[in-house]
1. With helix-only ellipticity at 222 nm (-39500 (n - 2.57) for each DSSP H run of 4 or more, over all residues; to 500) coming out at -14000, pick the structure among I, II it was computed from.
2. With distance in nm of label points 7 Å out along Cα→Cβ at positions 110 and 238 coming out at 1.8, pick the structure among I, II it was computed from.
3. Of the structures labelled I, II, which one yields 27 when relative contact order in percent (Cα under 8 Å, 6 or more apart) is computed from its coordinates?
Structure I
């Protein structure tokens, strides 16, 4: 149930959006120069996984067409692979066609599927033998926080079993912070990560600059870096293996400090 890139400490996944409308403007990279600059910045700051998205999934956004997403992604991956042939690429897409192209043509290692809506995705990922980020869906659920946590646990227990039966073996679970969840549900989920870890899969947490931070603090996403670091720390305590972030340097520092703390704690 493990994946080859998971090392002895949590990893940083840097977000690079090849879109004009992602909710955090500093993650948008539309030109070749901007893409390479962001990749090189993230390498220097300590990212080990680079999550490339060509179709915005921000709340209220309308997804671009398949051909447009394919064109955007192919153009970006050509630029990235020519300059950095060996870095670990994660592809943020809900389309099996984009996943196939990215792995077949550019050697992407991870498919980060935030919707799980394409019926061809599981068989495609199984055939490609790449890692798959399996995300809790976006549907609004009015359940109490405790009841929602039980539903999320059942969703992953049943869903990962179904994926394995279809041949998908390299599974990462993402609880889907922010997607269709209330503030109370989000924070209950954050406090329940260890329950998800009991399923035995690597855990990806994407909490960076999300509404649960800036709405709680009555600030804007641009002002939410400090809050992101606080919640990233809590997610590490809860067993996060990958932090998906807009701000790589701060996330890497957070991991380094947490790792130093944890290593000294367990040696007592």
Structure II
């Protein structure tokens, strides 16, 4: 599904000057699997998520990134979204004046148009929205408010998962979705993510903490440091990191 080979990339500032952040990263996430990426601050975790989704200022220098055999870097951000790439932001943006339901339906229809599909009808959209909102314990009033304006951290994260469940993407990138969540919100958000697990869908979960992985069970765990994957293993690797920190794993990788 997602295959990254020897990926090198930089982050550019407003003056066009860049700093190399991703430094030879290789990773493969097959369909049907959930992979977690953990690592210290500044390792390149969020940079990787922005690079894959096409955010301005995040520029590939060399290497490849393919989704189902297709070069992601040859696609515009909206084309990547239409192909099924979804990013749940660590800090969701606020959009004053745009109601949640209007935003989500517009996004759904934009993706459908890019794929050559018919727009979703109003009754079909409302039915699906009610079902998803019930799963995530989102009340109707919340969906009428401007996107993320005045929302708590937990509400913003639940709304990100609401969008994800409505769009039903093929490949999910969750960038520290657990940030700012209390125990109940974490469980609700995780239930929403787990509802999309399937043999045809892949997930990349970026997190600092084991607590998210207690709810979203990963098939593989990777440690990202200094712009590259330095260690990989099963779920037990995340447990080790939670217990020992990164120093031991990073020292082994450097040996």
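Bear in mind that the values in this text are calculations on the coordinates, not laboratory data. What you are looking at is a predicted structure, and each value in this text was computed from that prediction instead of being measured. Cβ atoms are built from the backbone, for glycine too; each structure is taken alone.
1. I
2. Derived from the structure labelled I.
3. Details: I: 21; II: 27.
The read-out comes from structure II.
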